[in-house]
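S.K.: Listed after this line are the structures, all set down as structure tokens.
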Structure P
Amino acid sequence: MEKRNILITGGAGFIGSHVVELMTTKYPHYHIVTLDKLTYAGSLDNISEALKRPNHTFVEGDICDRELVERIFAEHHIDGVMHLAAESHVDRSISAPMLFAMNNILGTITLLEAARKAWAGNYAGKRFHHISTDEVYGALPLEGGKFTEESRYEPHSPYSASKASSDHFVRAYHDTYGLPVVITNCSNNYGERQYPEKLIPLFINNIAKRLPLPVYGSGCNVRDWLYVGDHAAALDGVFHRGCDGETYNIGGDNEWTNIELIKRLIAVVDSELGRAEGESFALITHIEDRAGHDLRYAIDSSKLQRDLGWRPTMDFEEGLRRTVRWYLKE
């Protein structure tokens with residue numbers, strides 16, 4: 001079996017921890033190196049099982065630290081990168097755009113440069129996989145259409161602008177230096193281990209504690225929801241079998257307005273806590289809409305399904321219930 005040395009950035013975070021878990025268990029002959037800064041959104045608890053495995057090494061550090069990143073490439077003979085480390089919360093990007101520019105843009109360039117120098121044009125068997133978001137495409141009308149890999153980039157928030165810029169740098173390194181890259185753009189993820197600033201875990205906690213459920217505007221904004229385990233499986237497929245220089249969109253084909261999603265969450269949480277049906281509907285509180293709030297996201301994953309045979313497998317009701325049960329145990 002081919003042995004690989006793969007660097008996973010942001011591996012102690014939400015999506016990253018699921019990728020680390022998958023890669024360390026599915027490929028015991030690989031050496032997985034997790035690099036994570038352990039900010040508020042990352043925790044060693046997220047990768048507690050991987051930390052026990054002999055094919056896994058954890059490094060605490062910043063992707064913007066050039067010397068550290070270059071040392072990791074040299075010491076661990078890195079031949080693959082799965083780059084998930086990023087500041088990702090839109091609200092935080094509005095209040096701290098420079099932080100997002102530093103981490104998401106300059107951090108990505110630091111990794112690209114380290115890969116380019118370490119691999120020195122010997123790109124056989126190498127891969128740089130950049131994990132991005134559907135938010136780079138902007139917004140869709142409510143009446144239809146989906147983002148494809150050919151959709152125009154129209155980011156509307158500092159977060160999506162920083163991710164769009166990093167996507168362009170990854171493509172530029174492929175076009176300029178021949179670096180073997182793939183890019184994936186995913187829809188909204190949900191599942192276990194997500195930091196509770198994001199909608200689903202925040203609202204689970206608020207429902208459980210009978211706190212207000214702040215809904216931006218009318219709650220009619222639409223998102224396509226993807227279970228994090230399905231996303232990790234897609235990333236595994238793209239890393240191993242995707243074509244160099246290509247982009248693959250990953251979506252759940254699972255659109256819900258925010259208000260519909262919140263009502264479903266209320267139903268599940270109330271059910272799990274033994275409350276009367278709909279008891280927590282009174283917690284819904286409409287607030288002023290967020291600046292630059294995109295109306296609708298929806299991903300067309302047909303390229304990924306056609307070329308690599310991936311499809312989402314998690315039923316949304318089951319995924320929501322699993323997620324709710326995990327947070328209620330915390």
Structure Q
Amino acid sequence: MKTCKKIHRVLVIKLGAMGDMVQATGPFQAIRNHHSDSHIALLTTSPYKDFANSGRWFDEILIDERPTWHQWRSWFELILKIKQEKYNRIYDLQTSDRTAIIYHLLSLFYKVDWCGSASGCSHYHGNPKRDLMHTLERQAEQLSLASVTNVPPPNLNNIRPEGQKFILPEPYVLLAPGGSLHRPEKRWPKKNYAKLAKRLLIRGITPVVIGGSAETQIGSAITAYCPGAKDLTTKTSMIDIIGLSRKASGSVGNDTGPMHIIGATGTPTLVLFSHSSDPAICGQRGENVKILRIESLEKLSVDEVEANMRLR
């Protein structure tokens with residue numbers, strides 16, 4: 001195992017996506033603790049700049065504009081920017097083909113002290129079962145190769161939303177009916193979310209729908225069926241969701257990014273999985289997170305979801 005000596009400038013690479021960023025907050029904190037006197041920068045993509053800034057893990061945020069393979073000028077500018085900063089250690093928490101290319105291009109200019117899965121790097125995580133490990137365990141094992149230990153679970157306590165952006169009737173429950181558009185089998189039917197919303201409203205609980213632009217039609221369908229529900233699709237940032245979660249009585253959602261945020265705040269969280277994805281590898285983590293997995297979400301009843309909900 002290699003130890004860390006005279007490391008004054010550190011770069012962490014984490015480009016996305018939302019759930020992955022949340023799961024990286026434990027490693028962010030561990031790196032910050034390990035390099036307490038160092039200048040630490042994060043290379044990420046623009047959607048996650050505000051979130052990363054708010055967590056107080058980093059002294060600087062660099063943006064990867066994600067140039068395509070034929071935009072060689074942009075690639076050269078990115079590599080040059082990293083090279084000029086003279087980082088003593090680079091932690092690759094993205095570990096993708098893209099970051100492997102960054103490593104190999106940097107290696108043309110100088111010997112890179114790199115912790116990741118790029119072939120030939122100094123702190124190489126070569127566990128052949130790494131892709132079968134949950135993200136949290138995989139990242140912790142990788143960081144241990146660089147003597148970064150005591151990696152905590154996802155934690156958003158550092159992030160404090162300013163002001164109260166949304167005025168909502170309490171108690172309320174967050175509903176996250178979204179998910180990958182190209183994987184509809186990961187989505188519980190919107191008609192079921194609408195029925196659940198109406199049941200919650202009858203119990204005196206306000207349903208609040210969150211999601212991105214891909215969920216606007218679902219949000220409209222839920223509020224049309226249950227007019228007392230609140231539709232916040234496209235209106236919430238990651239930081240907004242943190243603030244909403246801290247006051248929510250509970251949450252229900254598919255295997256999607258916002259559920260990682262909600263679960264990490266300690267809010268009672270029920271995540272719905274089909275057998276198309278494995279929570280043992282990518283599942284949300286948190287002290288009040290419950291995973292409900294079924295072969296097909298089409299067959300998951302509203303009764304069963306309601307019975308498994310946790311409220312505070």
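S.K.: Computing distance in nm of label points 7 Å out along Cα→Cβ at positions 150 and 238 for each of P, Q, which one ends up highest?
M.R.: Working: P: 1.9; Q: 2.5.
Looking at the calculated values, the largest one is Q.
S.K.: Same structure, new question: Could you tell me which structure in P, Q was used to calculate mean count of other Cβ atoms within 10 Å over residues 78-85 as 15.2?
M.R.: Working: P: 24.2; Q: 15.2.
Derived from the structure labelled Q.
S.K.: Here is a follow-up. For percent of Cα pairs over 33 Å apart, which of the structures P, Q scores highest?
M.R.: Answer by largest value of percent of Cα pairs over 33 Å apart: Q.
S.K.: helix-only ellipticity at 222 nm (-39500 (n - 2.57) for each DSSP H run of 4 or more, over all residues; to 500) was computed and gave -12000; which structure, P, Q, did it come from?
M.R.: Values: P: -12000; Q: -10000.
For helix-only ellipticity at 222 nm (-39500 (n - 2.57) for each DSSP H run of 4 or more, over all residues; to 500), the value -12000 is produced by structure P.
Laboratory data are not the source of any read-out in this text; all were calculated from the coordinates shown. Remember, it's a predicted structure, so these values are computed and weren't measured experimentally. Cβ atoms are built from the backbone, for glycine too; each structure is taken alone.
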